[in-house]
Structure formats: structure tokens, C-alpha cells
Structure I
Amino acid sequence: MRRRYRLRDRADFRAALGAGRVYSGPTLVAFARPRPDLSGASRVGVTVSRQVRGAVHRNRARRRVREAARLRLLRDDSGLLRSGIPYDVVLIARPSALEAAFSAVLQDAERVDRRLTAAQRMKP
């Protein structure tokens, strides 16, 4: 995932987490908020639940969820990059993100994308 599409600042993470949960699935939980300045592209931040023990496991879960976000949320043909409103999205990997097939992680990321694009269509 390119650096300009990553959520990096702690304040941005907290703001997205405070906006409310968008999706809760078996492998990840997503929080999102529209970007206040409405400029730039959507950004995604990935963190891992503390229930995932060991740095190696947490890093592996983070890499899997980040790759799923790159393939589903930040793709050029559709997804958040092509949608009208830019979002800050925080994805929290659950412990099952390690054991589940990568296709399950991709499906959860796809569901997050659908929820956000559906929410945009509903706004006037």
C-alpha cells in the first residue's frame, strides 16, 4: 500500500475510531469517517487486536489485512479511490485473520467497501 493511502497519525486513528463501527466480521473490524477536508484520497490504517499474541503473529496479521485493503479498498477500478467522498478507515485484525484463508480476509475487506459506497449513495 502506498504511503499516501496509509493512515499514520495517532490523532487520525482516534478520530476514525470515534466515528463508529462500520463493519464487524470474522477476520476484521472496520471503523470509518469521512475526511473533514474532503481533499485527497481515502486512507486506510491497519492495527491488530491485542488478543493476537506474539510480534510475529501480529505482524503477519497486519500484512494480510493491509494486502486485502490494498486489493479491495484501494483498487483503481472501483472502491474508495473512485468513490466521491474520501474516507479515513481503520481496520482492526482479529485473531482469526491468521487462521482464516486469505479469501475470507478479502471478502471482509470487500464488505467494508460495499458498506462505505452504499453509505455514500444514501447521502444527499
Structure II
Amino acid sequence: MTLAVTPVYAILLTLLFLLLAARVIAERRGNKFAYGNNDSHQIEAKIRAHANWAEYVPIALLLMLMAEIQGTASVWLHLTGIILLVGRMLHGFGMSFKPRDFRFRLYGMLLTITAIPLALILNVIALL
């Protein structure tokens, strides 16, 4: 079996993860501190954007992978992947503003919280 959909979104989301990590690293280097947030709201926002990715994306990708292995139609997998990718991009972008524009963060989380149950439902349907 060739996996054709989930790896595409895993690659794109990993690139976003690396971008979010680079933003944290750059902020820490610019402020000359190695760890923590040094009571900086700007670095804390970047840390949380990066950590939030790590909290939500792995389970979504795992669910997408399981659905793809079970033969779920690629259109549903692409829909889930696009929702997840756009959601994570909006969230990370929304955490970048100073002052923060919470609309992007809100829409990003709504899309992420849509993608995960959608992937779950695809798995349940595949089991039936």
C-alpha cells in the first residue's frame, strides 16, 4: 500500500513546526537567554505557538494515517489535512502580532479542533 496523502501534510506541517521553532530560537538569541520566557510576553507567545503545534498535530496526523491505511477516500484526507494545515498556520500567525490579533488564533484553533474530530470520524466510518 502506498500512502499518498498523509505524508504530504506531514511534510508541510513539519516545515511549519521548524519555522515556529526557528522563531523561538531567534527570539531567545536576540534577547540573550537560553531557556524559559524571561518574563517576555513576546517569547512566551512564540513558545506557546510552537508548543501548541506539538500538542495537537501529532494526534491529527496519526488519525489521518490510520484513516488512510484503512482506505479512506483521498478527498476526505485532503480536506482534513487542509483544514489542519490552515488552522495551524493561522494560529501561529495570530500569535505573532503585537498586540496579538486573537481572531487568527481563534480561527486557527477552530480549524484544528475541526480537523481532529473529522479524522476521528473517518476512522470510525472505516471500521464500520
Structure III
Amino acid sequence: MRLKFHKKTSAKQINRLTKKIRIRKTVKGTAERPRLCVFRSGRHIYAQVIDDSVGRTLVEASSLGIDGKSGKPLAEEVGQLVAKKALAKQINAVVFDRNGFVYHGRIKALADGARAGGLSF
């Protein structure tokens, strides 16, 4: 299947989106184990816990309201925040969706923070 992108889409972004599609073929969130999806922009990082069987976001957290930190410490704090919110809704286990990003740096820091907060994946 050939994907169609806008002509201004960079090759780096096309590669990430292609990986994202490949990952999503196997990573599915259920009611028992929802999907922890991560998105990283240049400045912020976002995390959502999603139940794909009904197509609903159960928990979300982002770095938008957190001041004074940046980089990996900020991502780790977002991971702990999403874990805290998920545990409050009795969600203990998730599947991790890195969303096409390399499991390194801020993505890994968010995953480590979520594990430290009590989520298992």
C-alpha cells in the first residue's frame, strides 16, 4: 500500500508515520490492557491511555501545565502523572505505543516514569 502525503511533508516525518502504521497493526488497546500512546513535539510531550475497542481516551497527561523543567525530567514527570491518573481509574496494565518514535531519550524517560508510577507494561 502506497501512502499519500502532502508534498511539504519531510522524509523524516514520512518514515515516522510509516513506522506508526506498522506498529499499530499489532499494538491494540483493550478494556483490560489499554494502549499508552505517546506523542512528542519539539517542546512538549503528551501521553494518552486509549481503549481501542470503543475508541475512547481514558486518561491523558501532557507537559503543557508543567513549568520549570524540560527534556527528560519533564517527560519522566509526565509519565508519573499519567500513571497516577490511570491508577486512580483502576488501570494497572497497559501496552506501550511509541507512535513511530525511537525508544530513546524523552520517550524512554516517559516510559520509565510511568513504570515508576505503578503502571506495568
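Given a computed value of 1.07 for Cα Rg over 2.2 N^0.38 Å, which structure among I, II, III does it belong to?
Working: I: 0.98; II: 1.17; III: 1.07.
Considering all the candidates, the number was obtained from III.
Computing FRET efficiency 1/(1 + (r/R0)^6) of positions 6 and 54 (r between Cβ atoms, R0 = 25 Å, to 0.05) for each of I, II, III, which one ends up highest? Mind showing how you got there, number by number?
On the way: I: 0.60; II: 0.90; III: 0.20.
Between I, II, III, the highest calculated value is found for II.
I have 29, 44, 22, 5 for P(r) over Cα pairs in 10 Å bins from 0, in percent, for residues 30-69 alone, calculated from one of the structures I, II, III. Which structure is it? Write out the running numbers ahead of the final one.
Working: I: 25, 41, 24, 9; II: 26, 33, 21, 15, 4; III: 29, 44, 22, 5.
Only one of I, II, III returns 29, 44, 22, 5 for P(r) over Cα pairs in 10 Å bins from 0, in percent, for residues 30-69 alone, namely III.
Quick check on the output: -11500 is helix-only ellipticity at 222 nm (-39500 (n - 2.57) for each DSSP H run of 4 or more, over all residues; to 500), derived from one of I, II, III. Which one produced it?
Details: I: -13500; II: -28500; III: -11500.
Here the read-out was taken from III.
Every read-out reported here was derived from the displayed coordinates using simple, explicitly stated rules and does not represent laboratory data. Not measured: the values here are computed from a predicted model. Cβ atoms are built from the backbone, for glycine too; each structure is taken alone.
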